[in-house]
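Values quoted throughout were computed directly from the atomic coordinates according to the rules given, and no laboratory measurement underlies them. The model shown is predicted, which means the values in this text are computed figures rather than measured ones. Cβ atoms are built from the backbone, for glycine too; each structure is taken alone.
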Structure P
Amino acid sequence: MNTIFLSGFMGSGKTTVGGTLARRTGLEFIDLDAYLEKKLGAPVSQIFQVFGEATFREQEAAALKQLCGKICIVACGGGTMTDGKNYGTVKLSGGTVVFINTSFKNCYERIKDDKTRPLADGKTKAELKKLYDTRLPLYKKNSDAEVSGDSVSLVTAASIMEEIIKIIDSETDSSIENAENAIQNGEEN
């Protein structure tokens, strides 16, 4: 198994579930936003304000590459996996992206008063709903598995573990099939 990346909208529970999953598996947990803040020496909101979203996204993509291949759980920022290039980077590294699909209602309740999220601060509910609706198909497209985030973190973490096991089983079955085909082809030659 390689890096597990958790994707989803702001307030979907990526950080909370990631921490729960890390405690249950013994894997290291890294919040990508916190990782960037430490690396750049400033909060995400300040990075957005001073350098703009484009610069933040470039730094985010670079940090994502640094974490690929590390055996850990990474909670991505809300916009990370809306970029197909980031998903491609993860896939090339052998990583797995799990989309935590949390209803807008629950996400909104978690972020409505949060002043630390630059893309949520000062936005109306309608504006956030529009962003949610725009991102939803991208999260689905740029993921390997999807779980509901509308339950408690322990249930969501258990669902993620089930999905990871399915992926590992599928990869193992494929490897066995490829080996069997190679043996058959070798015997025929």
Structure Q
Amino acid sequence: MAVQTKKPDFSKLPKYENLLQKVKRGIKDIDFFDLRMSYTQSKDFKFSNAGLDSIRNRMIKALNTKEYQKAIKSADSVLQKEYVDMYSHYVCYYAYSALGDSAKASYHEYLMDRLLNSVIESGDGKSKESAFLIISSNEEYFLIYIYNLQASEKSFTNFDGDPIDVFKAIDPETKESFELYFNTSLLINVGNK
């Protein structure tokens, strides 16, 4: 059977706030796909948030200039509103590692990995039928970044009524060229659940 994009059953999802409290208490047996999906039903979820994007830009700039405490402070500001943001967990992981705080670095690395895996487990990204299900465009760019891919072009298509982002990508090591598919229905159809 062909791989198809995994979709949530919103009527059966636990409340985001309950899952979030478990994550913050260090409980590891939660479903991170459910965490991301339930976030789309929370009061904090927005299709676009220029304020958080501005903080993310400062966070990345601080990390690149090795201002680790500043990077962590900005990442924490994003995580207060969007705890499922992989970039912020990555920044915390990297900055805490550089500062020698292995416990906090490990915590954020674990969250980043589980969130990323929940995207990867939602499909295989090789076709519109099996596109990765994302909840923000940041997830597309994080996946491309973390796998060190070069994205050269972005286009749009659809499948069964769902909008799909398509990236032409190149693996710089193998020089293999391929397309990556992302289902953006949760961004576009926020009010239609």
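Which one of P, Q has Rg/Rh (Cα atoms, Kirkwood Rh), as calculated from the coordinates, equal to 0.96?
Numbers: P: 1.04; Q: 0.96.
Going label by label, the one that fits is Q.
I have -15000 for helix-only ellipticity at 222 nm (-39500 (n - 2.57) for each DSSP H run of 4 or more, over all residues; to 500), calculated from one of the structures P, Q. Which structure is it? Numbers along the way, then the final one.
Values: P: -19500; Q: -15000.
Only one of P, Q returns -15000 for helix-only ellipticity at 222 nm (-39500 (n - 2.57) for each DSSP H run of 4 or more, over all residues; to 500), namely Q.
Which structure, out of P, Q, was Kirkwood radius over Cα pairs in Å, for residues 54-133 alone derived from, given a value of 14.2? List each step's numbers first, then the result.
Working: P: 14.2; Q: 13.1.
Checking each candidate, the match is P.
Check the numbers for relative contact order in percent (Cα under 8 Å, 6 or more apart) across P, Q and tell me which is largest. The partial results should precede the final answer.
Working: P: 31; Q: 19.
With respect to relative contact order in percent (Cα under 8 Å, 6 or more apart), the highest-scoring structure among P, Q is P.
Quick check on the output: 11.6, 33 is Rg and Dmax of the Cα atoms in Å, for residues 38-93 alone, derived from one of P, Q. Which one produced it? Present the calculation step by step, with values, prior to reporting the outcome.
Working: P: 11.6, 33; Q: 11.2, 36.
Among P, Q, the structure yielding 11.6, 33 for Rg and Dmax of the Cα atoms in Å, for residues 38-93 alone is P.
Looking at mean count of other Cβ atoms within 10 Å over residues 6-13, point out which structure of P, Q has the largest value.
Comparing P, Q by mean count of other Cβ atoms within 10 Å over residues 6-13, the maximum is at P.
As an exercise: distance in nm of label points 7 Å out along Cα→Cβ at positions 78 and 102, calculated from one structure in P, Q, equals 2.7. Which structure is it? Provide the component values of the computation, followed by the final result.
Details: P: 1.0; Q: 2.7.
Comparing all candidates, it corresponds to Q.
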